[in-house]
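Participant: The structures come next, written out as C-alpha cells.
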Structure P
Amino acid sequence: MPQSRAMHQTTIRFGSELWSELEAASVLAGTSVAQYVREAAIMRLTRAESLAAPARAERVRRARANSETLVEGSTALAAESKLANARAQRLRDTAADTRRS
C-alpha cells in the first residue's frame, strides 16, 4: 500500500526562554524553527533506531527518507513562491510607473 506524501502538522507549545533558544539555534543553522525541530525529531528517531527491532528500524529509515523528500519539495516550493512574489512586485512597480507617466 503506497504511503501518503502529505505532511502532518501539530501544535507544540514552548516557554519563552526555550522558544528564544530555538529561534537563535535555528538562525545559526540557517533554517526555520519548524525545520530545526523536525530535524531534531529525525535525529532522535535515528538514535532510537539502533535500539529498535529490525521492522521498526526500517519504518524509521523510511520515515526519515520521506521527510527529507518532503522538505526538498517544500524548499523548492518556497523558492518558487519567492520568485513569483518578486515578479509580481516588479509588475506592480511597472504598472505604477506606467500610470504616473
Structure Q
Amino acid sequence: MRRSNTEHLSNILKAFVNDNRLSHKLTEVDIVNYCHQMMGKTLGRYIGAIYIARQTLFVEVNSSVAKSELMMYRENILSHIVEKFGEGVIDKVVIK
C-alpha cells in the first residue's frame, strides 16, 4: 500500500538543515575538507589540525618549514576559499 504524502529524502534533509540552522556548520566542514584537499598529501603530513572559529581559519602546523611556506601562501588560501564558498564565510587565515 502506497502513501499519498511521500516526499523526497533530499527535501526532508534540506528542511531539517534549515530548521535547525545547520547550514553554516556544514559549510565550515566543507571548508576544512577543501583545505585538506588543497594542501595535498605532502603538506598534509605536517598539518596538525584545521578548524574555524569566529570566521577565522586556524591551521596548526608541526613543521617550521611547512609553517613558513603556508605563511607565504596565506592570502592565496583565503582567495581560493572565498572563490569557492563566497564572501563572509572566512575573513582571515591564521597559521599556528
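Throughout, read-outs are computed from the coordinates displayed, never taken from laboratory work. In this text, all values refer to a predicted model and were calculated from it rather than measured experimentally. Cβ atoms are built from the backbone, for glycine too; each structure is taken alone.
Participant: For helix-only ellipticity at 222 nm (-39500 (n - 2.57) for each DSSP H run of 4 or more, over all residues; to 500), the calculated result is -18000, so let me know which of P, Q that is.
Facilitator: Q
Participant: Moving on to the next point. Going by Cα Rg over 2.2 N^0.38 Å, which of structures P, Q comes out largest?
Facilitator: P
Participant: When Cα Rg over 2.2 N^0.38 Å, for residues 14-53 alone is calculated for each of the structures P, Q, which structure yields the highest value?
Facilitator: The structure with the largest value is Q.
Participant: One of P, Q was used to compute distance in nm of label points 7 Å out along Cα→Cβ at positions 46 and 62, and the result was 1.2. Which label is that?
Facilitator: Checking each candidate, the match is Q.
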